[in-house]
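So, here's a batch of structures to check.
We did not get these values from a lab; they are worked out from the coordinates using the rules stated. Keep in mind that what you see is a predicted model, and the values were worked out from it rather than measured. Cβ atoms are built from the backbone, for glycine too; each structure is taken alone.
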Structure 1
Amino acid sequence: MVLKSAEAQREAERRRKEHHEADAVVVGAGVFGCAIAFALANQGRSVILLERWMHEPDRIVGELLQPGGREALKKLGLDKCVEGIDAIPCYGYHVMYHGDDVIIPYPIVDANGKVQEDEAEEEKKSLLDKKTNKRPEGVSFHHGRFIMQLRKACANHANITIFETNVLETIPDEHSKQILGVKTRTTLENNQKKEDYFFGQLTIIADGYDSKFRKQILGSTPVVRSKFYALELIDCPFPPQGFGHVIIGNAFPVLMYQIGTHETRALIDVPEKLEAASPKNGGVRGYIMNVVVPTLPESVRPSVLAALADGRIPKSMPNSWLPATKQTHHAGVLLLGDAYNMRHPLTGGGMTVAFNDVVTLSQLLHPSRIPNLSDPVAIKAAMKEFSWKRKSLTSIINVLAQALYSLFAADDAQLRALQKGCFRYFQMGYTDEPVGLMAGLIHRPFVLAYHFFTVAFVAIWLNLVGVCGGSLLGIWKAPLGVVDAFLILWRACVVFLPVLWTELM
């Protein structure tokens, strides 16, 4: 932490409170906004943090933090924010595929991002019997409780002042068009509205997935293929405990993880315009009751039915894909967090990306590199470096999220073959590097490409055995198996390569 003299701190605080001036104005006190405000404040910057609604948010995503995200949280000095909120340790994933299952614990990874296989294998054998293992842990929790801890950390920081106000628009310089700050509307105690203005050398906007500034700054629009509908299950028995559960059956994927001592979150994927969820079939509730519930383990079904008993449509969130866009055209302002880059939440990588982005960006904006945040040339250079540095992690998490969703939500024969190949690959024991990538522990995109196409060839082999094996006529079906092989490989390329290309560009 960079320390200022007590007098300088008091003067900076006075300017924040009386004149609404700071080194940085951060819009949005969510995951990214709180983290970047805290990181900049730790560097001695004066920070104003603006939030429309300071009450505890009630959201259904942002509840699972991967081990790589926990490491970043620790680097930021915010690791205590997961304490005292009834958070639950997460040791990896439990994947169920049409009644079969496989447990995929997080691997032990060395400083170079390589799996320590011998030691990891020994830990894997004893993981279910003891929780004092050496493997990295993720953590899951109620999103709102975690956000309130982040806000509390910011509120207690001497270099941060928080204002509850609704940001309306950015304020450009009349001549240079550089953004000077933001215009807001504040609701006073007597419910009257008052316009306010906040000024900073740099304005950082992190206003979430439904950003009102995205079109202005980036010009891009998220792609939404489906929604997650959420249920909160009470005292739901689902062994093994301490794992995120992914259920693949005749329905679209279901993700379940514990968020408190008594609460388990169930996220049910429902694609856009799904016939089984149409009004004539009972809508989303009808789809869950008629299609999803029969695919769930019997021990889980009573809790799901109890959660549906209120007769209401479950809360939902769009599952968005928004590739990152280089932003060097608007001086004085940055758009970051979910407003800047999103991926399907199936793999739970959003907060891991956010916290690692904060670590990277705060290093590039450090006062030793950029003494004055109003220097547009220095900020532009830092953002160019940021967009490349982040790719070693974010390209992996983003591509993996989109590719796995395509496989787990398979809607054609080739994708179903790849889905089966993926599960069989896990059953064969090839799990440490794939889940290490998902956990944000391995930052090598080549490893992802290697495993994805290995899965494709496993799928081709399984399909070939299925087509040609089991009868004397199998050899006559070999040409069909060869055609299928090309189709499966082509489908794998279509799923993987465009997303990878978009991420690496």
Structure 2
Amino acid sequence: MGLDKLDLGIIALYLAGITLFGLRFRKRQRTLRDYFLADRNVPWWAIALSIVAAETSTLTIISIPGLAYDTNLTFLQVVFGYLVGRVIISFILLPHYFRGELYTAYELIERRFGRKLRSLTAGLFLLTRAAAEGVRVYAVSIVVAIALGTGEIASIAIITALTLIYTFEGGLAAVIWTDVVQTFIYVGGTLVGLFTVLHVVPGGWSTVHTMAESAGKLRIFDFSPDFWKPYTFWAGLIGGAFLTTASHGTDQLIVQRLLAARTQRQSVTALLSSGLAILFQFALFLLVGVMLFAFYHVPSATFGKADRIYPTFIVSQMPHGISGLLIAAILAAAMSNLSAALNSLSSTTIIDFYLQHRPQLDERRRVQLSRLATLFWALLLFGLAVLSLHKVGRVIEVGLQIASVAYGALLGVFLLGVLTRRANQNGAMVGMLCGFLIELYIWLGTRVPWTWYVAIGTIVTFVVGYATSIVFEKNSPRQPA
């Protein structure tokens, strides 16, 4: 059973509808504050849903069920760490972001250390965000190619072009409000998918529970002290906390949303409530994978790789109409994540680099250049996604590994800035370089699980940066931001 005209009609309606909805915001983009911060006038609940959408990509929807199919529910331990990381950000980093009119996370670094380190941190963000996003955009082609029978490159081009249209015109306001709509679409679609899978399994939940229990699929906690296992309680809680503190506290993709809140208190509320939503969401995706295991009960290699299991089920087993809804849900996650990346990459490019050399530009010209930067990054991400076509393994882990390589170094620098007075720019730069190289070595040359990358990189950056700062103490450090 493939997609029929009803399914294709639903997908086409979604793609056209969400693009037109995003275009409604284009007339409001008169200044950089409008384009990159939505005039700092977004309610907390919309920011919360936008954060959820921004950290939910096609990788999440197709790979997390595949992960549960192959293993069990122990990935939830990492999500518990995500909650801890959000609390840390609320107390340590957010107060600094709301002192003054900041547009990007890296302006805080210049205020504390200097322009060189700001450029270095912003450049590292651009490099790793683009690489990770290229993998995420590639993941879209898995779904669209299976569903529509189009080539993978054509699939990537369609999604990139449609997302670019409303992101280019509507700025962050379009991104956030389309995120809100898309979150309801993909969460609702996933709930429909879950109940549909449950319906087609003979015996329903009783059969699923029996088969999953006997195969060890329902295990959530693993308290073993084995450092080399990626999903133990310790790796999940500690590693997840470090990862989220970095991804939500130093990554412009999320920080930009937090800065769009009306007040610091609303920003904190948005961040913490998004954590509860993420916990529910990951539990949902993992349960889908467990149910698919009960339905197919064959090795994931039968499908080529685990990432293809859920899309294959949607196209081959779902009733007509529901298949189209679920494909639209997956595309919603892909487009929301891509739009977030485009806007954050554009804001960092213009504010942290271009305007440092051309500060005299008027607001109209600044917005024009910001749109051109959005177009540039869309083309670059399309190219990177095409280069990612031959990636192997679970793409969720590849995407997270790429992001994790830089996060430790970035978080270490930010913590040096807000937690110490003696750290200075020279010391922080040395620490950042050491932290990044260590993370790169760990990724490419060891078997250390990806869940530990950020924690190790952060500690190395912080310790080396602080010690080196003492050596360079003759360069008077600035006061903490």
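From 1, 2, which structure was helix-only ellipticity at 222 nm (-39500 (n - 2.57) for each DSSP H run of 4 or more, over all residues; to 500) = -24500 calculated on?
Details: 1: -12000; 2: -24500.
It must be structure 2, since only it matches.
Match the computed value 28 of percent of Cα pairs over 39 Å apart to one of the structures 1, 2, and report its label. It must be structure 1, since only it matches.
For distance in nm of label points 7 Å out along Cα→Cβ at positions 173 and 333, which of the structures 1, 2 scores highest?
Details: 1: 1.5; 2: 3.0.
Checked 1, 2; max of distance in nm of label points 7 Å out along Cα→Cβ at positions 173 and 333 sits with 2.
Which of 1, 2 yields 69, 47, 39 for Cα extents along the principal axes in Å, for residues 165-420 alone, as computed? Label of the source structure: 2.
Computing relative contact order in percent (Cα under 8 Å, 6 or more apart) gives 18 for which of 1, 2? So the calculation was done on 1.
Out of 1, 2, choose the structure whose coordinates give mean count of other Cβ atoms within 10 Å over residues 197-204 equal to 14.4 when calculated. Considering all the candidates, the number was obtained from 2.
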